[in-house]
Structure P
Amino acid sequence: MVEKLQSLRGMIDLLPNQVGRWQRVEATARAHFQRAAVQEIRTPILEPTELFARGIGEATDVVGKEMYTFADRGERSCTLRPEGTAAVVRSVLQHGLLSQGPQRLWYAGPMFRYERPQAGRQRQFHQIGLELLGVASTRADVEAIALAWDLLAELGLTGLSLEINSLGTAAERAHYRAQLVAFLEGHRAQLDADSQDRLGRNPLRILDSKHPGTQALLQQAPCLAQALAPESQARFAAVQEGLTALEIPFQVNPRLVRGLDYYSHTAFEITSSQLGAQATVCGGGRYDGLVEHLGGPPTAAMGWALGMERLVLLLAQGSGHADGGPVPQVYLVNRGERAEAAALAVARGLRLRGVAVELDASGAAFGKQFKRADRSGAAWALVLGEGELETGQLRLQSLRGPTSGEDRLVPMADLEAVRAAVTA
């Protein structure tokens, strides 16, 4: 017996009864970005490994532990993209888009990280992201956060919280890093194992530790806000004023950091109380040094990404039921050799006229086909049997509402009349 194949761990299938909610999120995001004059960009799933090693930072957990990296047949080191920002910046630089002025871009697609699968996060996961390149004003920070907040609200999410922080400049972070390392080295024994490992590689990530003992110790640690110069403090104050003016509620979290090296100044996360420990739905911030780090000119930039799996999980909890597939307007019931051949032409003709038609291809008895028509959710059944074929008349029967059960005859040659009847 041939062994049945299974998907790889952390790589899940999206089945037809799940895809509907994903499509609605994507359609809402597309319309949301169009209203804000943000253009879509699509980059390859596979990129040179150096892009992420340089862009994200070799000391990060993503590059050091989580990337899917391999050598292709040309002995080039390739990586399945673990995030979208570095790939977008690479594309913008490669095609000279910055010469055309500031770029307002969004993307959607799969990302890959080799980490422990959990609710709302798999090894292949999906993101929708925004990148505003060439915009230095704090208004860009506020607009980016507002676009994320309003998109989640438009999708119907409630119970969300926005946390913000300032990471300052690279020089300010380096000064703070030295202070933090000196403090933590003196209390190394009180750190959890992961934080001890990060102390020599990426100590700022310790601030994001969920370990209770480490969190208690951090209450005594130096605070990043105290290391910010007056200019950075004023900038962060302007971001807060902008959010307040838009009536977007927020909390300042001085321990909030992002896991990638390219962030500076504004950092933010939008979380949900419904997701447990892995509560972040959307996160991002300013990354003014990344473009130059990848070989471009000094360029201000601000962006974010939201996780589709967590977002869809929240939407499913909110609705209390699973989504079905697309609902046809018409279910075409047909039986008999000649009638079945004609039914295919009728279904095609109606679809070309913009009518959603599900064609029953089972050849089952009319009674069974009508039961399937009712389960499909269609408002109308269109019946074509040998008798209808002989008279050249289609029978159109209402399946929903106060007219349920009523039917009428429509000339088979007048599909426009059928379209008008079912779309009225």
Structure Q
Amino acid sequence: MRFDPAAALRGELTPPPDKSISHRAAIVGAMGDEPTVVHNYLDAADTNSTLNAVRALGALVEERPDELVIRGSGLREAHEPDGVIDVGNAGTLMRLLPGWLAGQEGRSFTLDGDASIRRRPVDRIAVPLERMGAGIEARDGRFAPFTVHGGHLRAVHYELPVASAQVKSCVLLAGLAADGATTVTEPAYSRDHTERLLAAGGATVNRAGRHITVLNADELGFDRIDVPADLSSAAFLVAAGVLVPGSRLLLRDVNVNWTRAGFLRILERMGAIVLGDLEEPNDEQVLPTEPVSDLDVTAGPLLGTTVEPDEVPLAIDELPLIGLLGCFAEGETVVRGAAELRVKESDRIAAVVEGLRALGGEAEATEDGFVVTGTGGLRGGTIDAGGDHRMAMLGAVAGLASQEGVEVSGMDAAAVSYPGFVADLQSLM
């Protein structure tokens, strides 16, 4: 699909529901003992894989206009399915679900997915779950397909070697069924959606800086979970509004959780004008709600910046866009400490560098990030999404801001997280 240079983008819209929170809402709803209403659940390939997975584990999912009703199988009563649980392309599902399954004593569950999932390692969840008393059998010791053997879990204090909200969440979910208090220490702050949901569901969850503790629970219970608009999806619209001269956009009801809004803080440092009521950092307590705000976006000049390792977990999904923005900024834009990008849906360090070069940008890969030299813009050309939804949307935004336009090969990958992306972009032209 081709995206030609655009005149000023104008208008307002509400980005799609948050993918990360949708995954988690379906999983914790399935762990509950009473019906859970999930309002504004994301209807996309990844999150539909999660619904199918919890159905396979015994949850009943009723789909209504604008909401779901999930009747869970219970914290310790997941059904052992007859076949493999297919996680599709959903890395979040692959890494979170085993936390629940680890506490299903005497039952076993095999997870598998598409070709991309089979390249993404699971050893980082296997280590803590085995320490807690579950069994994990994986292909080559670290890849899908893999089997989780549920066990009688014991509490641990686990120090994450790499900041990861997915691994942290997996351990905390397992901790609900473990004897005692399970603590996770993260080397840098990462998104805290799981902690907030567990607190909303009645679990005891405490934070002391980078130490998060969950206590053994008898049950979870939710009346209603509201899913806000996804900041990671909104980020592509924000980038388009910042890069296309003369643009002015209003994005409604976007999640501005402080552990998620690193992209907006980096943009502010680069000189972009994005106005919103962002949540202030809070490392002393776990709140049971998600903050939302409208974002007012205006195009303007940019300066290069350096993204340091402690910022990476708070902007992990948006880092490819930082690379794109760096092409239009004055000076160098450097991302460090982002080796995690190499094990996403694609090797996003390689994909970003190769993609930007193909469009006329100046970019170099490093072991754990990239360096982009601003040249004032991009010529245009062709970019291959490589099956990665975020690279597909990056290519589209690049096309609107480029001199000659961009042909995106594999644009359909955007449906993984943002099925209406192209239509929403067109509505702003």
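No value in this document is a laboratory result; all are computed from the given coordinates. Note that the structure is a prediction, hence the values are computed from the model and not measured. Cβ atoms are built from the backbone, for glycine too; each structure is taken alone.
For the structures shown (P, Q), mean count of other Cβ atoms within 10 Å over residues 234-241 is largest in Q. Taking distance in nm of label points 7 Å out along Cα→Cβ at positions 74 and 138 as the measure, the highest value among P, Q is held by P. Across the set P, Q, distance in nm of label points 7 Å out along Cα→Cβ at positions 250 and 370 reaches its highest value in structure P.
Identify the structure, out of P, Q, from whose coordinates distance in nm of label points 7 Å out along Cα→Cβ at positions 162 and 266 was calculated to give 1.6. Considering all the candidates, the number was obtained from Q. Can you spot which of P, Q the value 17.5 was calculated from, given it is mean projected area of the Cα convex hull in nm²? Considering all the candidates, the number was obtained from Q. Name the one structure among P, Q that helix-only ellipticity at 222 nm (-39500 (n - 2.57) for each DSSP H run of 4 or more, over all residues; to 500) of -9000 was derived from. The correct label is Q. Here FRET efficiency 1/(1 + (r/R0)^6) of positions 18 and 242 (r between Cβ atoms, R0 = 41 Å, to 0.05) was calculated and came to 1.00; which of the structures P, Q was it taken from? Comparing all candidates, it corresponds to Q.
Which one of P, Q has percent of Cα pairs over 27 Å apart, for residues 114-281 alone, as calculated from the coordinates, equal to 31? So the calculation was done on P.
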